[in-house]
Structure I
Amino acid sequence: MEDTALEIKDITKVYKGGFKALNGVSLSMHSGEIFALLGPNGAGKTTLIDAVCGIVNITSGTVSVGGYDVVKEYRKARSLIGLVPQEISLDIFISVDRTLDVARGFFGRRVDAAYKEKVLKMLSLWDKRNNKVQQLSGGMKRRVLIAKALMNEPKILFLDEPTAGVDVDLRRDLWNSVRKLKEGGTTVILTTHYLEEAEELADRVAVIRQGEIILVEEKDKLMKHLGGKKLILELSESIDEIPDALKKYNLELSDDKMTITYAYEKTGKPSITSLLNDLREENIVFSDMRTEEQTLEKIFVDIVNGYKKI
């Protein structure tokens, strides 16, 4: 049985004026997993993170971190949390090394040179440790934000859009750093607009829309269930409906009756060869054939727009 690092039960956040940013959100996150929280702008991602971190007060419901209630036992709960916000907020006039020492002290911990060195090397900041923050690139500053959050030695690390504005090479370096954190047992909760980031890193994915969780699923199962590959057949002539002999394939017929779509990477599905033979038997002729492979981005867009049934 997996340890539960974070338990969110039916939380609601209503702001003055009546705006409901969160509406009955429940989530459970395991120790040592990478959990991607996806949703369009204004969906409630940052509000949810702020609620867990104690930055905003929830209206109702409960949140526990490592078994500690974030309201009743907030000191113990917050001692287990690290947060890397979207905004880069650093003292630009001190060195990277000094930044981490200050952060360590803020968390009430003594300076640990060996741990600091480990974090700096993991984030490829070791050679920049004596540089002032103002001398760093935007991507390097984001790494410093992560290093700063890690000075608390958190069990749970929130990364709110960690690679926004970072070039492709630095983004992949940061991905490797996130994997190392997972290997060390840290639970990482990631919000991102880069769907390939979630596809690359996440163990599980949750989709939030208008303050409500509409999907929680293991990424691989999600890709298999809603993704996979599709065979698209452009017909030479329209057909009114899918013949009974082809119903076993669960084919989709387009609105204009000129295209048949077959999702063929699902357990128990008949082969493409079998389908093509049966189409020939039914005298259905196609003029073109192509394949499409679903990505998490396509799945996400479909879910948020209500095209996929969960």
Structure II
Amino acid sequence: MAALAPVDRLEVLILVDNVTDNLSSAPSFVEPELGRLWRRGLRLWSGNSISYAAHGLSCLLTAYRGERVHTMLFDTGPDEAVFQRNVERLGVEMGKVEAMMLSHGHWDHGGGMLRALDLIALGNGGRDVPTYMHPGMFGSRALKFPDGTMRAFADIANVHELTQHGAKVVNTTEPQTILEDMFHVSGEIPRVTPYERGMPGQHRQSEDGQGWKPDPLVLDERFLAVNVKDKGLVVFTACSHAGVVNVMTHARSTFSAAPLHAVLGGFHLVGPNEAIISDTVEGLRGLGIKTFIPGHCTGWRAVNALAQAFGDAVVPCSVGKQFNF
């Protein structure tokens, strides 16, 4: 079992998500965006004061243990403008970020990385930022459509570019427990369910650069976990291309002594994966998870199915929300 020391509490601020929602009710451990803005002095609510919703995900995690506080960034959303605007609107002090992780090599999670590093450097005096990557993230990818056309994805920043912007790149497939054992970056996620088959239609450019080969499993995807005292594991799964049941099964086997408290992120139950919504709900049912926070690429059909199955344990994600565990 990997070492992951419990923290006293964990704050999770959603910097980027597909959805903005200041109107729905929220449980007591969640502060909506408008509550945060009002607390920080906003007295005129307008389009110039709220965050952008955009196709992607970014979370700022701050963990507390006694007098020790550590902050890291999990993904950076699709582009620099969205990331910077939301950081500014939400009043984030980027200089406090001590590490950054990219969950997998898709543009909607890594498009803001270089600007994020620049903002961190402006606030921390130019210190390098440990940045956790998987070597499989850097290949060019595309999605093959039913008509046979290949629609290419934008590449993420490479190691040289990241380094030029202040990253100290940790480029490995191995799991890492970091920042005084408060955060765990997983290794590759075993695929154990028969129905979670990755991202159908995704391809990767061949080594000679002349063609494409199937790449549905997205093996570079990894999760982040924090163990909160008296609650258990809070698991961040950016897209769940591995399958959210596989993600949570691996988290449970990695930290068998800690219950699964919450899962936050995209569950990728859209497109062809809408066909496995019911299987996924049943797979999650047996894992004992207390809180589901679906966002980004989960899809409205899956969110509805989760709410029908788990009721108030489902708290949809949206930009600007802060979750307090």
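Ranked on distance in nm of label points 7 Å out along Cα→Cβ at positions 46 and 190, which label among I, II comes first with the largest value?
If we compare distance in nm of label points 7 Å out along Cα→Cβ at positions 46 and 190 over I, II, the biggest value is for II.
From which structure (I, II) was mean count of other Cβ atoms within 10 Å over residues 22-29 calculated, if the value obtained is 10.5?
Source structure for this number: II.
I, II: which one has helix-only ellipticity at 222 nm (-39500 (n - 2.57) for each DSSP H run of 4 or more, over all residues; to 500), as calculated, at -6000?
II
Consider the structures I, II: one of them gives 0.94 for Rg/Rh (Cα atoms, Kirkwood Rh) as calculated from the coordinates. Say which.
Derived from the structure labelled II.
Looking at structures I, II, which one was distance in nm of label points 7 Å out along Cα→Cβ at positions 198 and 278 calculated from, given that it came out as 3.4? The partial results should precede the final answer.
On the way: I: 3.4; II: 2.7.
Clearly, the read-out refers to I.
No value in this document is a laboratory result; all are computed from the given coordinates. This one's a predicted model, so the numbers in the text were calculated from it and none came from an experiment. Cβ atoms are built from the backbone, for glycine too; each structure is taken alone.
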